[in-house]
Structures are given as C-alpha cells and as structure tokens.
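Quick heads-up: structures coming right below.
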Structure 1
Amino acid sequence: MEDTSIYLHDIPLEQAWERFRQALAQAGLWHPLGKERLPLDRALGRITAEPVWAARSSPHYHACAMDGYAIRSEATAGASDRQPRELKLPDEACYVDTGDPLPDWADAVIPIEKVEAVGLETAARTPEAIRIFQPVTPWANVRFMGEDMVATELVLPAGHALRPVDLGAIAASGGRWLEVWRRPRVAILPTGSELVPLEEEPSAGEITEFNSLVLAAQIEAWGGEATRFPILPDDLGRLKQAVAQAAADHDLVLINAGSSAGSEDFTARVVAELGELLVHGVAVRPGHPVILGMLGRQGASEEAFPPGRPVIGVPGYPVSAALTGEIFVEPLLARWTGRAPREPEQLEATLTRKVHSSAGDLEYLRVTVGRVGGRWVAAPLSRGAGVITSLVRADGLIHIPAGVQGLTAGEQVTIRLYTPRAELERTILALGSHDLTLDLLAQFLAARGSRLTSANLGSLGGLLALRRREAHVAGSHLLDPESGEFNLAYVERYLPGEAIVVLGFVGREQGLIIQPGNPKQIQGLEDLRRPDVRFINRQRGSGTRLLLDYHLDRLGITPDSVEGFNREEFTHLGVAAAVASGRADTALAIRAAATALDLDFIPLFKERYDLIIPQAHYESRKLQPLLQVLEDQDFHQAVRSLPGYDIEPMGRVIHIFAP
C-alpha cells in the first residue's frame, strides 16, 4: 500500500518550527555544536565560546604618552615666563619617546615643544639642561600601567561576534588564541535532471543551476561552511546514496529542488527512508513545499552516518529557495554558532497599491522603499517565486499573516529591511512606466552616491502615485489623441492644481517586435486581425497600451478581433521575451527590447518619454544628482548607444504646471 504520509500537507510556520526544534533538542542539537581553538588572525567574525580575560595589563608599565622629557613634577613648581626653571640632563630630566617606560624616579612628561634647550653649541650636540616656563602636574602625559586593561579584567564576554578592534584588544592584553564556536558544515545537494552547471550553456528545457550558489553564499555569510555537491538527476537510489554520504561528515543537509506536491517527491521519500519526515509543507509563500526532517534517528535503517542529522528540503524556485534559507537555515546556524538570530531593522511605511494574498498562508511580499516628503512609502515588486531579481531589487519584506486576504493601497505596513535606512534616505523612488534608460540612470546616479529604485506601474499608475505622494518621479509617455502631444493633457487631468515639472528625457521608437526573418510576414498593425497572428499586449494604463488602443481605433480594429489582446506583460522586455520564446508572434514595444533579444523590428511610431516631477522634489537636494546626470556627456553617449533612442528632449523643461 502506498505511503500517503509523505505527500505535501501545509502546516503553519510556528508549528513547523516547533516540530523541528523539538527534534533538534531531542538529538542534542539545540545548542552550539562545539568549540575550536583559533589564533587571533583567523578569528575575525567568529563567536567567542568562552569569556576572554586579560592575560596582562595594558599597558603593562607606566608609559610616556608624548615625545619630551621625563621629570619630577615637584621640580617645576613656580615656573613661569619670568621665572623659568632649569633642569639638568640626565639627573633632573631625561629625554623620552612616546611609548618609552617612564623612569622610576620620574612622575611626569613635559612635551618637547614646551621646553627650551640650554647649552647647545651646535644642532648635533645634546643639551646640558632644559628650561621650563610653566609648572607640570603629577602624572601629566603618562599612561598608567593598566590604563586600558588590568590583568584578569574581562575583555569580551562569551557569545560575542569578533570585530577587528576586538582582536586588537585581545592582543594588547596578552591573548594569542581564542576558544570560538566551530562553524557548522552544511551540504547542499542540487537535484533535477533538467539542471546544468554554471559553466554549460543550457539548451531548451534545461535550467542553469544557481540555487546552490545562493544557498552557499547565505551559509557563509551566516557563519557556516558550505559544500556544494554535483547536480543529481531525478533518481531515487542515487539521491539516497548522496544524502547518506553528505550526512556522514556534515551537520546539516539541504536538498534543493526535490520537494514538491507531485508524485515524484524524491526528497520526502529519501528522508522518510533514512530517518523521520517531520514536516512536508509550510504555509508560507513563496516557499510552501518545504521539508524538515531528521536523518538516522532511532528506528530508521542503519546507514554510515551518526543519528540525528537534520535535513531540509528546499523548494526549487529561486525566491522560495532564498527565503527558505532566511526562515529556517539562518536561525539554526545562529543557534549552532552561539549568536542571536538576525533581527532586521524595521520601519513603518505606506503601501502604494493594493495586493491580494492567499488567506491560508503567511506571505513574504518584496517591496522597494523610499522616503517621499515626510513619510516612507513601499512599492510592491513582482511576487513570482521564480523572479529572483525581485529579491535583488527588494529593500525589504512585508509579512502578510495567514488569514489576511490582502492589503489595501495607503495601508500602513511594517517592513523588515534588507537595505540600511541611511541608504534609503538617499533613494529616489521612480514609479510609472519603466524604460531601459532608467537602469542606465540608476548606474550613473550610483557613481554620484545617490540611488534610484523603480517599480513598474504603467504611465497612468505613475501619475496616480504622484497624486498620492508616493513617488519622487514618474516616467510617462501618454499620447493625447486630440493634440498629438505627450503627457501634458494627462498631467492636467490627473494632477489638477499641482505644481508639476514635465522634464524631457528621451525620444523612442515604438513598433512591432517580430520573430527573426518575419515568418508570419507581418507588415503592420493591420495584420493583428489575422487569426494566425498571436499578439501579446501591455497592461492597462501603460503608455504603450494607450498608444495601441488609439491606433487600432483609427484603423477600425476591435480588441476582440486580435488574437491574444487580453494577454498582458508589464515591461517591454517581457513582451519581447514572449515573442522570442514563441508564446506570441508579435508585440508592440520599443526597438531596444527587440535588439536585446535578437528579434526583428518594424518601426511604426516616434514618442517622447518624459519624467514627471512635483516641483518640490524637482527643487530638492535629493533630485539634484539626477538633474546633473541629465547634463552628463557620458550619460548622453550611453543612451545614444541604445538602439531606437535619441536624446533631443533630455533635460529640457517641457512645461511647468503652476498650482
């Protein structure tokens, strides 16, 4: 009879962690793993396993703190400009350098610049005496023995993460070796017959394996030692053998991409056969098909590794894999290395748009963050579990609890930050229509110590974000059919009474992206009504969508006559990728997107892409670096090098709307 207990069954995160914690505690693994003795030059970043006591005082003698002369302070009493005191060398004064031991008979040092040499006939001779013009207090310019540390004094407590200055303090107090908690050894086993290593170019149906690279980097950053195993095919016997091998000399085993809700869940089966399957499915998104288990526990089959080896089945989607590391691996490594789990900085922010959520799961929502006016705002990023760039661009995470079906626009949310608050303070937040040149702009701003982050809402969405005071800048290319002008009519309509600067940015070519060689012989928009032409559209509210609607209406082409009209992508590169992959035959987009993916292009329209900026932001210090970049000749050349762009409008004030 088939064992159905191994199939996916989501449980709440707190319950999953409690099962895992109890199993670790029962195996004697809910504490640091063990100590090791290291020399100081190898201890940076490690956690002290024992208190560090001063082996000697620092300094361990009375030390001269200045270049000058060691003296008896009482001999300088009454000295003044009118009645200087003369002290003979070497009986009453002795020359010393900084750090020299203070002679036993002396109790002070007078700096060399505050004395006058007496009896010098040539510059090469030693003075016979020094003349002093002011009295010196006892122990002036002397570092006492033990001023810094006294022998047997506590230098550092146990559980302290060692910094460069800590190593110096230990060395100064006579320490040479340290007892630290050893680094946990973690094995990472990537699985999947479709995976190929980084050095190989993937063919159709193959995927470059990089999750193990991310997981290994996380483990190293969290104080562990990672071992990346070779890719394993979907073979139950080979996976079982590799897991047993990894468990023999590692403290934790991560099996990546073997966990799923499907019938071929090799990870669950291997864990069940080699030990105990504790959890298969955690109610979090992204990342719910997580496996937690213990290998080699009592009652399991005998294998060549000690009992009580924890194992985690990590989902294959990149975002799910990375977040699984943060949720389960980091706290476990913290426990094993004797430190507290990492607690990210938090801040309260206003959500820029509504998001829906699964009521049964705890969701980790990635957001980009900026300070607009006097408040923090958070713009949601792509939520796909395979979109690892959303983690790259994320400034933090919002936890949407289970039972909550979503968040509303304008709601106050708590963000767990990835990006330091100081860096967010200098962030320019651009919402609206995205363009490839915004990425170039971000690159040039970074060189000036500023930062640009963006989220794609479409041109209309960007104007609405400005109206809600949620962005500094909105990219827009909205064509007014009546005037033929870009953006002005829409700014007047959606931002009435606002002081707004419409700043020219770039000119662009829009046209039809088609597959190489134009196999469908597409000539223009008229061909979109052909039943054999599959189209893919941009989202509602985007400038490209409005441009298309305008021209289709002029041609008398109805949306329902266009195959694929309701299929949407949110970027120019998104629709280009759809054409390149064969999901569509054509799409309306900019020339640069076609060139990026080696597609052909039929030019149709010229348009102007502007930056819409509230005047208060336009005149602020935060946006001055952006305005400077628009005058930078290197930036001009970088934009010119992109196909289908011109810089004629760049930096030109198109219009200023007065309040």
Structure 2
Amino acid sequence: MCGITGKIYFDKNVNVEIQELRRMNDTLILRGPDDEGYYIDNNVGLGFRRLSIIDLKSGHQPLCDNSERYWITFNGEVYNFLELRKKLEKKGYFFRTNTDTEVIVNLYAEYKEKCIDFLRGMFAFVIWDKKERELFGVRDRFGIKPFYYYSDNEKFVWGSEIKSINASRNIKKEINLNALDSYFAYGYIFEEMSIFKQINKLKPGHYFTLRTDNNNKIKIRKYWEVSFSPDYSKSEEYWKEAIKEVFLESVKMRMISDVPLGAFLSGGIDSSSVVALMSSASKQTVKTFSIGFKEEKYNELKYARLIAERYQTEHHEMIVEPESIDLLPKLVRAFDEPFADSSAIPTYYVSKFSREFVTVALSGDGGDELFAGYNSYSKMLSINSNWLNKKFMNQCFFKKINKILPDNIYGKGYSYYLSKDKDSIGAYFCNWKDYERSKLFKKNIKQLLNNFASEELKIMIIKEIDGDFISKMQALDMKTYMAENILTKVDRTSMMNSLESRVPLLDHKLAELSFKIPWEYKLNKKSKKYILKEAMKEFLPDTVLSHKKQGFAVPLSVWFKGSLKSYAFDNLQSANNSLYDYVDKSYVNDVLINHQKGIRDYSQKIWSLLVLNEWLNQNL
C-alpha cells in the first residue's frame, strides 16, 4: 500500500523539478513511511511513497520494464500476480523483483490498456510511456484505492490524495458549490466531484490516457461496470456452495503478505465470515481487533467475542469515549475535503489499535451492497411494490407531514425521495433533505447553486441501471455510498496509521457471482442477506447470524446532549466562523437548540457542520 503523485507540464520546455515532486510526495508520508522514489523525464515527473508489504527488499518505485520505456507508480495490491507472472515468463518476460508492480508494468507492455482485465485486486496506478509521450492511469473496479487529478491549460497533476495536488505550484482552490450541496445531502462528495472545482476523482472502473503531443486532453473510458443479470436456473444450494468457494478463495488471496496480518471484527455477519474463513485457511492464530462503546445500544463487542472464542483468535478490544471528538482536526486534515460520516472515528481507532500488532488487516466491507443487507432495502421494496403506498408517499400533504414528524415516529430519519416520473426511488438517506438545505444555505449561495439538487444526480444514475428494483438499489449504493463513503473512510483512516486494509468481499469475481444471484435469495421474508447467511451457517453461531444489524454508528446523539453539548455550541456559535459565509447562522442555532429539546435527532447534521467548520478553518 502506497501513495502516488506526479505532474506533467504541457510545454515540453518546462521541466518538473525534484523539489516540487518531493514537496508533493511528503504529504503522503503516512501512506508510505518505508521508502520514497522519483522519476523525471523533462516535463514529466512521478513521485512515490511506499508501505512495504510484499518483497520488502526490492520493491522500490518508480519502476520500469526491462526496456526502460514504461515507468510505473502503483498504489494497491494485485493478489493474482504470481499467476500472471508465470504467464508473462512463458512469453519471454523476465523479472528483477518479486513484486506485483513489475508484473503490472510488463502486462501493460504486452497488452496496453487491456492489462486491467487480468488484475484481481485493489489498485490505482499510472504508467508513463517515454516513446509515445503518453500517460495511462487507472482506478480499480470499486474505487477501493483513490485517484485525484487536476488539469488546466498548462499542466496535469495527480495524486492519491488532494493534499499532494495542492502542494504543487499554481493550483486554483475555488470551492465547488455543487460538491458542497452533495456534502450536506449525503455527508460525502458525489462521484467525480471534489470540494475544489478543478480537482476531480477518477471514477471507479475507469482509466484515462493523456498524450502530451495531442492537444493535452485527457480521455477517460469505462472498463468495468456493476451489472446485475440474475440467473433463475440455479438452485439455492448451488448459490450457497458457489459463494463459499469463491469467498474462501478471495480470503486466501488476501492473506498473502510478508508482514503481520489480522482482521477487523465488528461482530456482524460480514467481518465474522471473513475471520471464520481466515481461520479455516490458516494454521496460524488469527489476530482480531474490535471497537466498542459504553453505550450498550451501540456496542457489538459481545458478538465479536463469540467469534473470537469460537475460532480461538488473538483478540484485542478497545472502548471509544466521547473525548475522541478531539480527533476531528486530524480527521479533517486526512480526508482533505468535508466528510461527515462519524464512524470515521471508530474506524480510525480500530486502525490505530490494529497497527500496534499488524501491518495488514482484512475487513468485511461490501457485504451489505452485494447481498442486500441494508434495512432500507426492504422498506423501499415495500414502497415500490405497493402502488397505493407509492402514490401516497408522493402526495404534497404527506411530504409536509414528513417535515414535522419527529424521527422516533417516522422511520428513524430515513428519507425517501421519489423521482418525478413516480417510477423509481432516486435518493435516500439524505442527511439534510432538499427543503432543509434550502433553509440552511445563505441566499447568495442558493442563487449560485441555481436550483441544483444532489438528489437528481442519483436519479440520473439509477435510470441508467438495468435490472429489477433491488438490484438497482444495490448498484446505486455501490456506485455512490460504498465508493465515496465506506471505502473512502476505510482508506483514509487506515492510511493515517500506515495500515493496509484489504476487502475480500469486493473481489470482483465474488461480486460478479453475487450479481447473478436473484434478489429473492438475498432479501426475503426470512432475513436480509439470506443467501450469504445460509452459505456461512456452518461457520457462524446462530446468535451472530440472527442478531439485528447495528452498523458502526457513533453515539453522537447522546454525546451532543451530554458531555459534548458545550463543544458543539462553542464551535458553531463563534462569531467569526467562515462557516457562515455559506450557511445561515440562525438556522444552525435552531438545529442546536432543537436537538437539545429532542424534537429530532440532529446529531448527524451537527457533526456535518462541525466538520465543515473545521475544514474551512484549515483551508481558508
């Protein structure tokens, strides 16, 4: 696991300087504390930071092929690289290292952009072709690894994080108001946008080419897509056995490491399944790491202990206290842009805790998206399948009632937004709903947004997805919530601690298998994630299989009414906050007061304001 960065000047007479590359590279030191490297070819420069995982002695980057035509910097892991290496050796390629990086650069020499099709893993990398003066860059299928880029008339700059781009020269830092609306709507910034207008993300499953002798324009293409095609010819027993086989293979591949390895264990089905399969695949004791809270409602440690005891793991636990709010400035610096998922706090602590014992940790992320595990799916299915319910949901009087009902009466804060054609649910889990954002933003910001609404972006995506209703919802979550929230959170918090996090459930072979399983096997009257639970029955105790999903929630609602009440008020009622250049101070004050009164649970809204306030203080 590493950090990459680089720069191209479009004027071939302007050279990249090592001092500038080093400054950009230094921002990524936590991603790669073990080594650094640089390659400069006049107007082109590549930078690299390394966290050593495989081939600890000879994995220095940037690295070239044997002809020295192609130069690569690579962030991630390719788990089938030994198999690919053997195929290349039969074609006459020879290798100087034992790394997956050298396999990738030689695959590119042989197959060009088609090399991606062979890769099984998580990755973001660039390859510079000296002869053709062309840059090739790619991001993995699900977006497990990040890739940002900046482009203007004179240069193209890229990096694993925004901070490495901002460390380059002459970078414009104008706030993208559409991204700000996305942040308030969902707590994260949507798809290719970033908080800065001229910095974009390369979307998951995409690659780009940039020829410096051809108008200097970046060409972006999709190479992989989330695509559901249910196969009703197979039996339940077939799907159970297929899941076990491919899941176990995926876990085994992710246990290849030259450094100590363990697993995050929340006590939920996904992480418990990963630990169970790790134990069955290894002769060594598996190290497991769990985080809990004093508040019993939020604490799943007892379920984690059941798994740890069953598989005799070397188990470690930690309790997160309200004082963890002091982590906020550090988190904001790590994420580079506003990010409002408060579960970043326990994810950071479990990563920090794990790093004391291991350098690699496997996680259970992706199971809810692949196997329809979110509570919202069954609720949305009920709305979508009942024409009377759907019609009722779209009536103006119901929408008005929805605005005033306390969360403990209506759906615990779920927000369902039906698209204008009344045919599909476009967006859900809004933190600040559209009518709330209309009150929240200052008048001049609303005018600049010009009726832009982030909900419409999700509606556009879902209209492009083929398939049944639940499959559409799964695909939507994978493209948005999973990629931009879940995977971003795990990447940044683990990298803050120089820990590599691996995601067995998001092996694309396992995912493609799940895309073929009819939704009725995932979500039925018996349970959510039904087919995964059936597949894992022999590995997990009934208590873990049947307990209600809790997620990785932080007890902010309790904290903001108790020990963190003054923290929230003091930070958000300061007279000189840059926050109030964008949002209405009196409305924010109403939110703070109404949370104390218990009218609604405004804790996530308060958290999003605190995060943005800190980000503005750090960046403006």
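Read-outs: derived from the displayed coordinates by stated rules, not from any lab. Treat the numbers as computed from the prediction; the structure is a model and nothing was measured. Cβ atoms are built from the backbone, for glycine too; each structure is taken alone.
So distance in nm of label points 7 Å out along Cα→Cβ at positions 64 and 336, computed for just one structure, reads 2.8; which one of 1, 2 is that? It must be structure 2, since only it matches.
Here helix-only ellipticity at 222 nm (-39500 (n - 2.57) for each DSSP H run of 4 or more, over all residues; to 500) was calculated and came to -6500; which of the structures 1, 2 was it taken from? The structure behind it is 1.
Look at distance in nm of label points 7 Å out along Cα→Cβ at positions 256 and 496 for each of 1, 2: the largest one is in 1. 1, 2: which one has mean count of other Cβ atoms within 10 Å over residues 72-79, as calculated, at 15.1? Derived from 1, not from the others.
Taking relative contact order in percent (Cα under 8 Å, 6 or more apart) as the criterion, the top structure among 1, 2 is 2, with the largest value.
To which of 1, 2 does the computed value 69, 58, 47 (Cα extents along the principal axes in Å) belong? Write out the running numbers ahead of the final one.
Details: 1: 110, 77, 44; 2: 69, 58, 47.
Comparing all candidates, it corresponds to 2.
Going by distance in nm of label points 7 Å out along Cα→Cβ at positions 104 and 512, which of structures 1, 2 comes out largest? Once distance in nm of label points 7 Å out along Cα→Cβ at positions 104 and 512 is worked out for each structure, 1 has the highest.
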